[in-house]
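In structure tokens below, several structures.
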Structure 1
Amino acid sequence: MKKQLTLQERAQKFSLKNAVGYALQDGTNTLGALLVSYVTFYATDSLYLSAVSIGMVLAFSRVFDGITDLLAGALIDRTRTRWGKARPFVLVGFLYWVSVVAIFSTPERFSDIGKLIWIFVTYNLCNAVFNTLIGVSKGVLLKRTTVSDSARIKTLTMTSLLVSLAAIVIAVVLPLLIAKNNTPGGWRMLAIGFAVIGCISTAITFFCCVEFTEDELVELGLEKAGQGKETKLSFRDYGRAIIKNKYMVIYVAQYAVAMLAMGLFNGAGTYYYSTNLGDLTLMSAVSMVSFLSYPLYPIYPKIIAKIGPINFTRATFLIGAIGFAARAMVGNNLVLLCVSSFFAGFLLTGINLVGQEITIQCMDYSYLKNGIRAEGIYMALTGFTYKAAMGVSSAIMGFLLGIANYDGAQSVQPTSAHIMINLMFNIIPAVVGVLMFFTFKSIRVGEENQKLRAALQAEEE
């Protein structure tokens with residue numbers, strides 16, 4: 001007969017069911033995002049719309065997308081149902097997949113203006129509304145289904161590994177499927193096929209990920225009975241709560257810098273291999289070395305448990321910085337390029353793995369310090385920061401290429417363009433990695449939370 005776990009045992013135990021549900025949600029969202037990323041190609045090569053017009057539609061959509069993060073966070077913080085705070089938003093996944101199908105079902109009989117309006121509406125419903133609600137709520141879902149720090153780290157590590165592997169497989173298979181289905185009807189059937197997988201995964205996630213109740217959280221000492229200020233907060237209150245949370249302010253600032261660096265080296269990659277090294281095919285070969293880091297994922301939770309999430313993140317920043325600095329000097333030597341790129345790949349490993357855990361600890365700090373439980377808005381803030389950083393990095397890259405006199409119409413680029421591309425792809429990320437190594441240690445939120453919890457328990461006794 002299976003032993004019935006006590007509440008304390010259940011709270012500390014790693015739940016494979018929760019982890020699978022959480023990973024499925026993240027994985028299928030990645031599946032949808034990859035498909036939706038082809039909307040420009042679908043619009044120009046299947047619907048025969050102007051590249052400029054569809055580009056303008058998507059540009060306006062991204063502005064709207066950033067704003068909705070904060071609205072979604074406030075909505076989640078005000079939600080209280082018998083299913084919990086974040087779990088109801090898992091069901092938004094069904095609406096998300098309906099909107100994905102709608103994007104790729106643009107009526108052919110519409111005029112070009114009508115098609116652009118259809119794509120604008122469905123794309124914004126998909127990304128700015130439904131995907132934002134899912135993205136902001138998933139961190140709150142993790143926090144309320146997995147209350148143990150160590151169990152959350154294991155869940156995040158498992159999710160990151162599975163999603164990374166799935167993304168690589170999808171990135172290989174999807175172009176082949178598109179090549180065979182590049183007609184309006186073909187795109188529609190492709191989207192429906194993906195939606196079936198997505199809806200099944202959404203249902204599994206909803207039934208696997210069950211939140212601890214408010215009473216259970218109180219019994220575990222994670223909530224204080226009758227303290228629920230989060231349902232009454234205005235946006236001004238949210239702003240004050242975040243400003244008073246020094247660790248969240250520091251983390252968001254550092255996260256923004258890290259994401260700016262990521263946007264630059266991701267955007268500059270094609271330029272570096274085609275212009276500086278003169279061989280774009282090297283990019284595919286070098287990208288394969290990322291597979292070599294995957295066997296390390298199972299040991300990451302043990303390392304994090306030993307040295308803590310902050311020190312783990314600092315270590316990966318430093319290793320990555322060394323890799324980027326080395327790659328700036330190796331030229332097109334394939335062996336050295338692969339070795340340096342392998343180490344460069346560690347730059348964001350830490351923040352990608354434990355970023356949500358740090359955000360959750362910042363949520364707890366706000367509650368323990370000020371009695372304010374603002375969960376959704378904290379996840380929304382990191383989501384907004386990411387989107388803003390990606391937009392700003394694109395603008396910065398365009399500006400830097402411009403002042404370096406890069407001209408895509410020319411077969412040979414000036415030395416200034418080569419230097420600038422190397423700066424964006426290697427030097428800036430290396431400098432950011434070193435900067436993060438020294439500054440990230442200021443986020444002592446885990447230690448501070450332990451002191452606050454100890455003081456709270458002493459008061460109750």
Structure 2
Amino acid sequence: AVALERKFRAEAMHAYSEQLEERVKERTIELNRANDVLRQQIEERKEIELKLLHDAHHDSLTDLPNRSMFASRLELAIANKQRYPENLFAVLFIDLDRFKIINDTLGHHAGDEFLIEVSKRITKCIRGHDLLARHGGDEFVLLLDNFDYTSDVEEISARIIDSISEPFILDDKEMYSGASIGIAHVEPYYRSADEVIRDADAAMYQAKSLGRGRMVIFDKSMRERLLEELELENEFRRSLRDREFECYLQPVINLNTKQPLYHEIYVRWVHPSLGKISREQFRQVAEQSGLILELDLYQLRAACELLKTWPDAERVGYEPKIAVNVSINHLLQSSLVQKILNVISEAGVSPAALVFEFDENDLNRRSQYILPAIKKLKRAGVTLVLDNFGSGLASLSYLFSYPFDYIKIDHRFIKSLPRSLRNLRLIQSIMLISGHLKFDVIAEGIDSYSQLEALTEIECIYGQGKYLESSQLLPALNQSSA
């Protein structure tokens with residue numbers, strides 16, 4: 001009995017040991033499985049953290065470093081330059097041409113493909129330790145790190161310009177672009193990355209103003225000029241707000257009857273401290289600052305106010321009309337065209353009493369967008385004039401396609417009369433075309449009797465200039481600010 005009891009206990013102990021061993025084995029497997037899951041989660045978390053870190057410092061489209069990472073690297077370069085002045089660094093600010101056209105015509109997908117291809121082309125033009133980043137939109141910045149000669153910067157810039165000027169194949173279409181590059185050499189006096197990028201950006205805008213597709217190296221005079229332009233823009237805003245412009249009126253004369261065809265209204269700006277600002281200069285400021293629409297509406301309201309006080313046709317012997325110079329920007333959106341018509345309607349003036357003059361150079365840049373707007377103004381009864389004809393590269397097709405009533409020959413052609421027979425023949429040719437197309441020609445800038453005589457001999461009917469009648473200052477007009 002004792003032996004059987006011992007045997008039973010031994011078997012029970014063995015069974016228990018096997019069960020315990022099995023449970024330990026199962027638990028070990030569970031723990032290993034849990035460890036594997038935990039290890040996988042840790043790896044995934046690390047990957048996510050690395051991706052978040054990468055995304056925080058890289059552009060999502062091109063996978064280039066972004067503005068933040070570029071600024072951090074540039075700060076290190078500035079510190080290096082301050083400690084070791086002999087080391088050479090430079091920042092290139094690269095702006096692409098025609099990106100908006102590609103986006104608008106082929107769509108955003110093609111625009112994205114274009115930017116990716118540009119980033120690849122620029123990368124091939126630089127060294128491995130240089131840093132290329134996407135600054136935003138169609139702008140890239142490049143840090144040339146510790147190069148040997150200043151000529152290296154211009155050589156790399158030229159390679160980039162040449163590379164981007166090669167055709168791009170987007171949606172099976174061949175498209176062309178270009179690059180304007182501003183260069184700022186990193187100097188010890190720089191205190192932040194923003195200062196270097198700002199100066200490279202200023203040089204880039206200088207490059208664009210010189211005709212695009214080129215490079216410009218920053219110098220301190222550019223910054224002074226930019227500050228002057230900023231001050232002028234601020235003063236222009238204040239003067240426009242406080243209505244400090246002077247309005248002048250000059251007629252377009254029928255050279256046969258000596259009666260006015262219409263009067264052109266324009267503004268002059270005489271600043272208390274800066275003096276007289278040329279018309280071309282402050283209109284350029286208005287264009288660049290986005291205030292050209294407000295300036296044109298200022299003149300339009302002045303014209304409407306004057307028309308309401310103008311004597312009627314029976315008293316003056318002609319139909320009163322006033323011309324306003326209108327920026328082509330008004331025609332790029334249908335809502336802006338309607339705003340013009342609303343201003344005229346609210347003033348209680350007939351559109352037939354107004355003449356709108358459009359600059360030929362503006363028409364060249366955006367002709368494909370404005371034809372519907374011009375036709376809308378024509379249907380409303382506004383007289384339309386193509387101003388400064390011959391100053392740019394206007395195609396004669398404009399004269400066939402656009403419903404202009406008059407074209408104004410640019411004053412530079414008139415200035416050379418009567419000594420330039422070539423210009424005289426050119427004016428005659430334009431007059432011949434105008435006769436077939438049912439519009440009339442106005443000679444602008446008649447400043448002498450000899451010029452008037454030459455135009456009279458070729459039977460030019462309309463003219464404008466100080467020899468015929470000088471501009472007259474108008475009294476202050478009570479315009480509403482609506």
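Rule-based calculations on the coordinates, nothing more; no lab input. What you see is a predicted model, and the numbers here were worked out from it, not measured in a lab. Cβ atoms are built from the backbone, for glycine too; each structure is taken alone.
Structure data summary
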{"item": "Origin of the value 14.0, where mean count of other Cβ atoms within 10 Å over residues 7-14 was derived from one of 1, 2", "result": "1"}
{"item": "Among 1, 2, which structure scores highest (criterion: distance in nm of label points 7 Å out along Cα→Cβ at positions 23 and 439)", "result": "2"}
{"item": "Origin of the derived value 21.8 (mean count of other Cβ atoms within 10 Å over residues 295-302; candidates 1, 2)", "result": "2"}
{"item": "Structure from which 37, 29, 21 was derived, semi-axes √(5λ) of the Cα gyration tensor in Å, options 1, 2", "result": "1"}
{"item": "Structure responsible for -23500, with helix-only ellipticity at 222 nm (-39500 (n - 2.57) for each DSSP H run of 4 or more, over all residues; to 500) calculated and labels 1, 2 on offer", "result": "1"}
{"item": "With relative contact order in percent (Cα under 8 Å, 6 or more apart) derived as 10, matching label from 1, 2", "result": "2"}
